[in-house]
1. Please state which of the structures P, Q, R yields 8, 32, 33, 19, 7, 0 when P(r) over Cα pairs in 10 Å bins from 0, in percent is computed from it.
2. Thinking only about percent of Cα pairs over 23 Å apart, for residues 50-161 alone, which of P, Q, R has the largest value?
3. Could you figure out which one of P, Q, R the value 29 for relative contact order in percent (Cα under 8 Å, 6 or more apart) was computed from?
Structure P
Amino acid sequence: MNLDFSQIVPSIPYIIKGIWVTLQIVSVSLIFGFIIGTILSIMKIGKFAPLRWIADAYTSVFRGTPLILQLFLIYFATPQVIGYDISAFQAAVLTFGLNSAAYVSEIIRAGIQAVDKGQKEAAQALGVPYTPMLLNIILPQAIKNILPALVNEFITLTKESAIISTIGVLDIMRRAQIVQANLYRPFEPLIFAALIYYIMVMALTLLGRLLERRLSRSD
């Protein structure tokens, strides 16, 4: 086997810089997706049928089409459709945020519906209005219950973020590809990139477990 990892040593700092780019996109996308997903989940459990239909249609579209297709539509078609020259970073955040919102909305909806009905009945008996009850009583309990699923969504976003290399964002994957092209050695840079992704995922997994333990102790 013609393997020589020493050849990529000078390029290691360059590839590692992609971690910050990846984390920026994933973190902003997750926050954006969580906000939109929360709104969608409330629409889904609401009594106003048109809002439920809109939320369900949104989820169906974004869960039923490939993520890379959504990325290409937003990045390449936005200038044609609305005349705005969207940057690769903006396209990545918007795509991942909108896509994540579809999955997060289902996670939160299931979490809200899993909360003991007695909580809602007790709040209604005390005369607590619906919106404060949902935001201050039901939703916090739901978030605690669905934390593992939210952490898993963060991990999934981190791994799937590698596709942003296709639109030129200098993330981990794109930098590894550049080193690969410069050295004419595809194996070593890609294996190093895989190692970085693996370490990031394991760190996120550990963080999720620590948060779960802390929340379980606070019960």
Structure Q
Amino acid sequence: MKTLLCYGDSNTHGTSPLLPDGSWHRYGPETRWPRRLASLLGPDWHVIEEGLPGRTTCHDNPFDGPHKNGLRHLPVALECHAPLDLFAVMLGTNDLKAYFGLTPFDIAKGIRTLLTMVQQRAPGRDGKPPALLVISPVPIDEVGAWGESLAGGAAKSRRLADYLAEVAEEFGALFFDAGSVAQASPVDGVHLSEEAHLAIADGLAKLLRK
């Protein structure tokens, strides 16, 4: 059986779009893209969800706490779930928050930092690094409850896929642009609809079957 670790933020966790009153829910396992992907790949794959709302690539969040830093938790996730055959990362959306002041190039450097750690810690079979998959998040829109905190992020998000594709090529990783099959919900401009989760899972399944 092959083991796939999906490392991401709220859109891997399955957080629904945030309503104007601040309410939200977590989609059921039959909807969340990692679980949907598992069902599409079949019993030969063990797919692990490792999604934390608010997670960045490698930056402490000054408001929500240092545990949102994806680099801090990565060693724990790798050791908990080793050995891995494939490590997939879909991060960068939270790095677009205005108070970080990051460029798409900077965010791609964050992904590079994570992939470097995965290779160095080599949590794959026989002490080797697992295969890598870089997933570029869907572009965002500055609307709803998140609009103000993401000022300037919409334009940056539409440039991110090109930079992440370069990072994937650098590491010999697979690459998938989630924005090629799905878009953020118009409700809050950040989170995915149920249909978007299913589309991403379907696209990834087609890629991995190759």
Structure R
Amino acid sequence: MPFPSWLPSLVWTDYRLALLFTVLFPLALLLWTFIAKAEAMQSLLAIYWRVSSLLAITVYLLIGALPVGFVTGWLARLLIPVSLWFWADLNEEISEQPSSRLKLAFTSWRWAVSIYCGLGALAQIPVLRCAFLGANTLLGDPFCRLWLEPPWALREAIHATTKPFFLGFLALVALAVYVLYLGYFVVVRLGRQGRSATGQ
């Protein structure tokens, strides 16, 4: 299927923005919250990192050219904003904190990553068709291969001697653990705690 000439640069830009909004900024904020002893923000960031680990799993699924990676990447973009705004007790505690540079930076990032993920989820709806292709068909589809190129470049940079299939297998194991944990949270913890992250 032909695609616009600007699409490859857009795909690479999306991966760079993901690195910025979902890895570098929250990592810097996490360090800042530890220095400032901002416990509510620390708790929310800890939840964020657990949820956003699905993005890392997605990258390794795509390194292995596993079609399920297109679904997990889309779901991660939906789950991240939910994880950042769902908790009523943390939202209240953060909003009641006095104004500070940390609070401004944290709130700005929370809105920015939520908007980025929301727009990304909408933009990636057409890409979901790649999840329903067989492995050989996926590799032969120029449109779907566009989304595989950045993960493959990452593999060349940090896993050059490791087989893509093995990395994909490890990602499947990690995905199974993630699904089990998410299922436990939805079935057990959510019923007990509701929208309270602390259970109080």
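1. On the way: P: 8, 26, 29, 21, 11, 4, 1, 0; Q: 9, 38, 39, 13, 1; R: 8, 32, 33, 19, 7, 0.
Label of the originating structure: R.
2. P
3. Working: P: 29; Q: 25; R: 33.
This figure was derived from P.
Bear in mind these aren't lab numbers, they're just calculated from the coordinates by the rules spelled out. It should be emphasised that the depicted structure is a prediction, and the values quoted were computed from it without experimental measurement.
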